[in-house]
Each structure stands twice: as C-alpha cells, then as structure tokens.
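Each in structure tokens, the structures are laid out below.
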Structure I
Amino acid sequence: MNIRHRRRTVVTASALLATSLTLAACSGGEDTGSGSGSDADSGSGIGTDPDSFEVLTANENPTLRDQLDALAANQCSAENEALPLEHRTIAQGDTVQQITLLASQGALPSHFIAGTDQVRPDGDLGGQDLVLDYEAAFTESGAWENVLPAAASTIESVYGQMVSMPYQYNLEGFWYNKEILAELGLEEPQSYDELVDAADAAAEAGYIPIAQSGADGWPMTRLMGLYIFRNVGPDAMEQIRDGEASLTDPEYVAGAQALQDLALSGALGEGFISRTGDQATAALLSGQALMKYDGTWLLSAVNDPERNEVGEENIGFMPFPDVAGGAGSADQYPANAGAAMAINPETYGPLTADWFACIAENYGQQALSEAGVLSGFQVNGDVGDIPAATADIQERMASIDETVLWFEALLDSESNSLASTNASLLTNGDMSAEEYMTQLQDSIDSNR
C-alpha cells in the first residue's frame with residue numbers, strides 16, 4: 001500500500017526569485033479571470049491556476065496518459081477534483097512546430113512535451129522563461145525529495161536546468177549471460193582490461209563476445225564514448241562543447257582507438273557491421289552471445305519468456321567498467337530521461353503545484369507496478385511481484401547520484417550523424433582513430 005502524506009503546497013515568492021518571469025507575448029494562461037483554482041489571498045504559486053490541469057503529450061505515448069488517468073482516479077483524486085485533468089495530444093514529429101505555435105499564441109498548457117533545444121536556457125522557450133526550472137518550486141512544496149538524484153543529474157546535463165519531468169528513465173550498460181560467464185570461470189568484469197579478457201575468452205569458446213548492432217551506428221559510438229567518459233571524466237563532452245578540449249587530444253583519440261581495437265580483435269563477432277538491434281538482442285537471449293551493450297529498455301525483452309530463451313534469472317546487468325588511470329567511474333552510468341515534459345510557469349498556481357507534488361510522490365510506484373515502467377521518481381509504495389531484473393535496475397537508479405550522457409548528446413545534428421556514419425569506417429579499419437576524431441572535430445567547429 002502506498003501511504004501518501006497530504007500536503008498543501010505553499011510557494012513563497014522569496015524562495016523563487018531565481019525563476020522570476022519576464023513573460024510577454026509568448027506566455028500561456030493569460031486568461032486568469034475565471035481560473036478555477038486562483039488563490040489570490042494565499043500568495044502561493046508563481047502563476048495562476050487555469051480551469052483545468054491540461055497535459056499535452058505525444059500521440060505515441062499512451063502509457064503516460066494512462067498512468068496520469070490512474071493517478072487522477074486514485075492517489076491524486078483530490079487534486080483532480082480541485083483541478084480536473086484534461087489531455088491533449090500531438091504527433092511527436094510535430095512537437096517543435098506545434099509548441100512554437102502555441103507559445104506564440106500564449107496558449108501553452110500547464111504541462112507539455114517540447115523539443116530538447118527549446119527548453120534549454122538559450123532555447124526558444126527557455127530563453128523567454130516559458131518553462132519552469134522547477135527545483136526551487138518542488139523543494140518548497142516538498143516534492144523535490146521524490147525526484148531521484150540520478151534523474152536530476154541527467155536532466156541538468158541534457159537540458160541545462162530542471163525543466164523536464166522524468167516520466168521515463170533509463171540507464172545503459174552491459175547485459176550479460178551469467179551462465180556463459182560462469183562457464184568461462186570469470187566474474188563480472190570490474191575494469192576495461194577484464195572486459196577485453198572476457199571477450200577473448202568468449203570468442204575462444206565459440207560465443208559472440210559482445211553482440212553489438214553495427215547497422216544502427218549508435219551502439220558503436222556508445223562503446224567509444226563510454227571509454228572516453230571513464231578515461232577523461234564525466235565532463236568529457238561538456239569540455240568539447242565548450243571548446244575547452246578537442247576530440248583530437250590523445251585521451252579522446254584513445255576512445256576511438258579502443259573501439260577499433262575491440263572490433264578488429266573479433267570481440268564484436270562476425271558480421272557485426274550489418275547486424276541489427278533485434279539480431280543482437282536475439283543473440284544474447286538465445287545464449288549465442290556473452291553480452292550486449294544496451295539500455296534498460298531491454299527489460300521488456302529480458303522479462304519476456306518467449307524472447308528470452310536462457311531465462312530472466314540468467315541475464316545480468318553491469319556498468320561500463322573503469323579504465324585504468326582514468327578520471328571517470330563505473331558508478332557514473334549513462335542515462336536518459338525520454339522526451340522533455342515541461343511545466344508552464346504562468347499556470348503554476350497552488351492547485352497546479354499540488355498536482356505536480358502528487359505526481360512526483362506517486363508516479364514512480366504507479367508506473368512500475370501497473371505498467372512495468374521505470375521512471376526518475378522515487379518508488380513510494382508496494383509494487384507487488386516484479387521481475388528480479390527490473391527490481392535490480394530500480395535499486396540501481398535509486399542508489400546513484402551522478403550520471404553521464406551518451407557520446408553524441410551535446411553534438412549538433414550534423415556532427416551527430418557523422419559520428420554514427422563514420423563508425424563503420426572506424427570499426428572495419430578503413431579509417432584511423434586519428435582521422436575519425438579529426439573529421440568529427442572539424443564538423444563540430446564548423447557548426448558552432
């Protein structure tokens with residue numbers, strides 16, 4: 001049972017000076033004369049409640065709508081009675097265009113999907129204070145304690161401020177076959193050198209050591225990027241973005257060289273260049289491969305007995321290990337928090353604040369127990385009988401404080417594409433590590 005401590009949200013103006021608004025034409029909720037929850041006497045909130053708690057989500061994300069509806073009917077029924085939940089949807093591919101239009105009309109809803117660049121401090125919305133940096137508001141209401149530190153770290157890294165609710169949250173690492181590792185007489189690798197040794201042993205025993213999908217590109221750059229993060233430190237790509245370091249620096253080139261060495265040694269198996277993601281997953285779950293680097297979204301396959309032929313109990317999860325002498329740590333998992341779900345500061349009145357406090361307190365338990373969805377919120381209640389692999393990932397999420405992004409996260413779109421495209425040339429030996437990084441750095445410089 002989830003015991004929810006009811007609290008009335010009171011947000012003082014002095015606590016929120018950092019989020020003072022300079023809203024002009026591009027602001028939502030300007031029609032405040034008849035707002036159902038306006039509380040002029042209390043001084044609570046930093047905006048004015050509208051007539052309903054309007055949430056705009058992507059057509060492709062029915063799970064979020066379903067879980068919010070479930071909260072409205074149960075844990076958040078009092079909040080829903082005071083300010084009824086209403087849904088609106090748009091196609092995810094139209095997000096940037098539609099949100100730009102709504103902002104120009106002063107019609108942003110209370111809670112809405114947005115483009116990553118839009119909500120950053122220098123973005124179309126972030127630069128005009130049209131999204132709430134909610135840490136101060138949530139701290140005042142008591143809701144902040146329900147946002148996982150790991151999720152907060154990821155959101156800050158991706159968006160530059162706390163402007164997205166972590167309804168989805170995923171870690172990345174190596175999924176591995178426990179039986180094969182035991183057969184090889186090995187323990188879970190704790191260093192990159194041990195990982196390479198395990199790959200060599202698996203190849204000698206006739207297994208695919210690391211079943212990566214070369215056809216997709218990003219599974220290759222993930223391995224390179226994680227080597228760089230472990231070697232240089234968690235701020236490795238921020239230094240590249242800010243011009244404080246270059247991908248042609250030796251410690252960055254070492255990451256590209258490590259990936260090439262791994263590929264040319266046979267650690268990725270035969271035909272990895274054309275291997276798809278589904279084929280890589282099938283290799284792991286059918287017992288053909290020792291491991292695969294992927295995200296925790298793979299849990300749906302791991303927990304599916306029709307897909308997982310080796311059994312859920314025989315699949316383990318581990319972080320990308322430490323690199324000898326590196327400044328990073330295996331505890332710094334790469335993570336992502338899904339599409340941005342922003343809060344409109346102008347409609348953040350006391351009743352809307354109560355809604356967000358209730359969501360933060362209850363969404364983690366609701367989504368995990370009813371939909372098997374891992375989020376960036378604390379799980380404050382019984383989630384019933386969930387698979388052991390899912391429970392393990394949830395415990396990891398709750399225990400870590402700092403995360404890193406994926407290699408391309410802070411790159412411009414052109415450089416992002418180039419990183420994946422050239423990965424095949426790097427891994428088959430047609431391009432040196434130095435050439436790969438030089439071309440990528442040139443692209444970054446030309447797109448600044």
Structure II
Amino acid sequence: MSAVIPPFGDAPLTIHNLRAPAALVDGLPHHAADSRSGLVTFDVTIRDGRFHAPTSSEREWDAQGRLALPGFIDMHVHLDKAFTSERTGFSDNGLAGAVELAMADAPNRTVEDIMQRMDRALVRAEQHGTVALRTHLDTFEEPENSPAWIAFGEIQSAWKHRLTLQAVALMALFRVEQDGFDRRCAQIAKRGGVLGGFIGPGSATPERIDRLFLAAARHGLDLDLHVDETTDASADGLSLVVETALRHKFAGRIVAGHCCALAMKDEPEAQALIAGIAEAGIHVVALPLTNGFLQDRKPGRTPRLRGLAPVTELRAAGVNVAFASDNVQDAFYPYGDFDMLDVMRQAQLLGQLEGDPAGWAKACNAGPATAMGVEDGGMIRAGGPADAIIFEATGWTDLFSRTNTARTVLRNGKPLGIETAEAAGIERRRA
C-alpha cells in the first residue's frame with residue numbers, strides 16, 4: 001500500500017481532478033460527471049484536518065482522475081475471534097461446524113489474548129482506510145465479567161483518537177428468559193454498547209423476540225441482530241423481528257445481519273417481508289465473505305447457493321443496505337484482512353452488482369454510518385473530516401481488477417504512516 005500523494009506537511013493542500021461517486025460528495029462543486037461510472041471529478045482543499053471548497057493554496061496536487069472513497073465503515077466484525085484460525089481450524093460443515101470449533105477455543109480467549117488480536121486487527125483495518133468499526137462480542141458472561149468486554153474496553157480507550165469503535169453483545173436468544181437479563185442489559189448500556197442476539201431456526205419465538213425488544217426499550221439500547229443465517233427458506237426470525245418492531249413502534253436503531261434465508265423465499269413472500277423491513281426502518285448488513293464461505297457448505301459437495309441476502313431488492317425498496325467484513329481468519333472464515341475493498345470486490349461478484357458500482361459504494365461508508373449513528377462519517381463533505389482513501393486507479397474496473405492497488409489513506413487530512421500489523425504485534429509482545 002504505497003502512498004500516491006506527495007508529502008505536504010501542515011500547510012493547506014488543494015487537490016485537483018479527484019474522482020469519487022457522486023452520491024458520496026457533498027458541498028464540493030464538480031466540474032465533470034460520468035453517468036456511466038457514477039463518478040464526478042472535483043477539486044478540494046484540505047485545511048486544518050477538514051475538507052473545504054477549493055481555494056488557492058501554497059501546495060497543490062493534480063490527482064489526474066484518481067479514484068477516492070470516504071473512509072470505510074466496517075459495521076459487522078468479530079474482533080474477539082479474529083486471527084484464531086491457526087488454533088481452531090475452519091469448518092467444512094457450514095455454520096454449525098464453525099460454532100463448534102469456536103466454542104472449543106473459547107477458553108483460550110483470555111483478556112490479554114483478545115487484546116493482542118484486537119490490536120492487530122485494528123492496525124490492519126486502519127491501514128486499509130477504515131475509520132469506524134462495530135464488533136460483535138461473544139457475551140457468555142455478564143459484560144463486567146466477560147474477557148471480551150474487558151479487552152474491548154481497554155482497546156477502545158487506547159484507540160479512541162484513531163478509530164470509532166462500537167460493541168454489540170452477541171448472545172443466544174434464550175438469555176432473555178433468564179433472571180439476570182435486565183442486569184446484562186444495564187451493563188451493556190453503561191458501556192455504550194448495543195444489544196445483540198442470534199435469531200435463527202429453533203430459537204426464534206414471538207415471546208423471546210418480544211422480550212428482547214422490551215428490554216432494549218427499557219434500557220435505551222439499539223439492536224443489532226444475527227438473523228436467519230441459513231439457506232432454510234422456512235426460517236422466520238426476520239419476519240418476527242419486523243412484526244415486533246412495527247408493533248412496538250421501536251424508537252431505536254435496528255440492524256439485521258446476514259438475512260440469508262430471505263433470498264430463498266418465494267417472490268411474493270420475500271417482497272412482502274422486504275416491504276415490512278422498509279416500513280420498520282430496519283438496516284440490513286450483508287456479509288458476502290463469511291456467508292459465501294459457510295452457506296450451503298457440506299463435505300465433498302460443491303455449493304449450489306450463494307448465501308447472500310437479496311441486496312438489490314432490499315435497496316430498491318428503500319432499505320439501507322451495508323456490507324461488512326464479518327469474520328476474519330477464524331473458524332467461520334479463514335481468510336480476510338479487515339480490508340473493505342476486498343469486501344466491496346466480493347460483494348460485486350456474488351451479488352452481480354457491477355451495473356452500479358458507484359451506488360453500491362455507499363454500502364461501505366455512508367450506509368453503515370447511518371446504521372451506526374456515526375456523525376460526520378461516510379462522505380467526502382465540505383466542512384467534514386478529511387478522512388478518505390485515494391487509490392492508484394481511475395475507474396471501477398481498474399480498482400476491482402488489481403489485487404494490490406496502491407492507496408493513500410488520509411486521516412484528518414494527513415497521509416497515514418505505514419505500520420504493519422506484524423510490527424504492532426511484536427511491540428505488544430515486547431511490552
């Protein structure tokens with residue numbers, strides 16, 4: 001990831017002839033537009049860490065049509081399990097096999113172990129251009145006694161000036177029936193967290209979903225749920241979530257992750273459910289890497305299904321759709337590097353989205369910013385923070401075809417220094 005912008009110190013810099021998706025540029029006049037690619041060409045001045053309308057500057061640079069994107073927002077990851085695949089192996093029998101492998105490794109996830117791997121993950125994400133992440137944390141214990149939550153608290157504090165970090169309490173749905181569930185929710189709220197849950201066949205009942213929503217409302221918690229992570233068309237977790245959200249007129253944000261079964265339903269049922277998702281204001285995050293790896297997976301058999309939520313139909317109905325990394329180098333997905341460009345590339349392929357790459361680019365920045373409530377994020381906006389990625393590419397084909405495209409990551413208007421994740425890990429081990 002070599003830099004493409006020359007050093008410019010603290011002086012204002014005006015960049016000429018930068019290209020970006022039209023929908024992701026706000027308040028900056030453009031002087032050329034390409035309707036086929038969805039890209040506009042514009043000039044911008046970086047001053048005091050923020051983007052401004054172009055002015056004459058002591059330092060100027062001609063980007064010559066290089067492609068820029070706002071800082072990535074990766075809204076569904078699992079930092080507590082990242083980089084454990086060498087310990088766990090990976091599943092050859094779909095989601096159930098991955099869960100078994102991950103559960104067997106859970107005793108190895110001490111606070112120090114989790115902190116080291118979280119640190120490594122965040123260094124990689126930052127170097128690739130991510131500015132905000134939301135991680136799901138396995139919450140077997142109450143947060144105050146959970147190694148994952150304790151580690152996250154330390155990491156969140158250490159990284160507070162570098163990345164915006166949010167945490168979701170990922171729990172089995174039966175927890176809502178336990179006496180201590182309200183206490184769990186209070187601890188999640190105290191830590192600024194989000195209430196999560198795994199909602200799938202065999203666990204989702206109307207009574208449990210109702211209790212989940214009522215607890216979230218009592219404690220002022222948003223919801224971010226794993227929903228119908230299966231190719232079983234009969235899965236009804238998502239329909240229960242939609243019905244409950246509408247009945248309660250839930251005021252918080254609701255995110256539904258995965259939603260694989262929605263793609264398997266017959267057209268009338270799917271369209272009716274999608275309309276309900278839109279009416280309830282539910283955000284959907286699709287996970288092309290992990291779902292592409294795990295769904296319809298059986299030993300000795302080629303998969304027939306893609307396992308991706310029907311993102312085109314969801315977006316057409318007005319649903320805010322996001323893409324995210326999900327699992328990275330663990331029992332659920334043995335590859336990945338917290339690089340949202342890789343996620344974008346795979347989403348284009350699995351979803352056959354190449355007809356509107358500029359429109360779908362929003363699913364990796366502006367879309368998740370809305371779903372997470374990240375203010376001032378996901379856009380190249382006049383007056384907004386100068387957080388962006390400038391690629392050594394001038395168009396979508398170039399960007400998605402070259403696996404080692406050079407990029408400059410701008411944070412608060414400054415090119416990010418190159419620091420490898422391996423070096424960060426060595427320094428932590430020495431400390």
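All of the numbers you see were taken from the coordinates with simple rules; none came from a lab. Please read these numbers as outputs of a predicted model, since none were measured by experiment. Cβ atoms are built from the backbone, for glycine too; each structure is taken alone.
Some points to look at:
- Value 0.96, calculated as Rg/Rh (Cα atoms, Kirkwood Rh), assigned to which of I, II: II
- Mean count of other Cβ atoms within 10 Å over residues 55-62 derived as 17.1 - corresponding label from I, II: I
- Computing helix-only ellipticity at 222 nm (-39500 (n - 2.57) for each DSSP H run of 4 or more, over all residues; to 500) across structures I, II gives -12000 for structure I.
- When distance in nm of label points 7 Å out along Cα→Cβ at positions 127 and 351 is calculated for each of the structures I, II, the largest result comes from I.
- Label whose coordinates, when percent of Cα pairs over 19 Å apart, for residues 87-190 alone is calculated, return 51 (choices I, II): II
- Computed over structures I, II, mean count of other Cβ atoms within 10 Å over residues 215-222 reaches its largest value in I.
- Label whose coordinates, when Kirkwood radius over Cα pairs in Å, for residues 207-326 alone is calculated, return 14.7 (choices I, II): II
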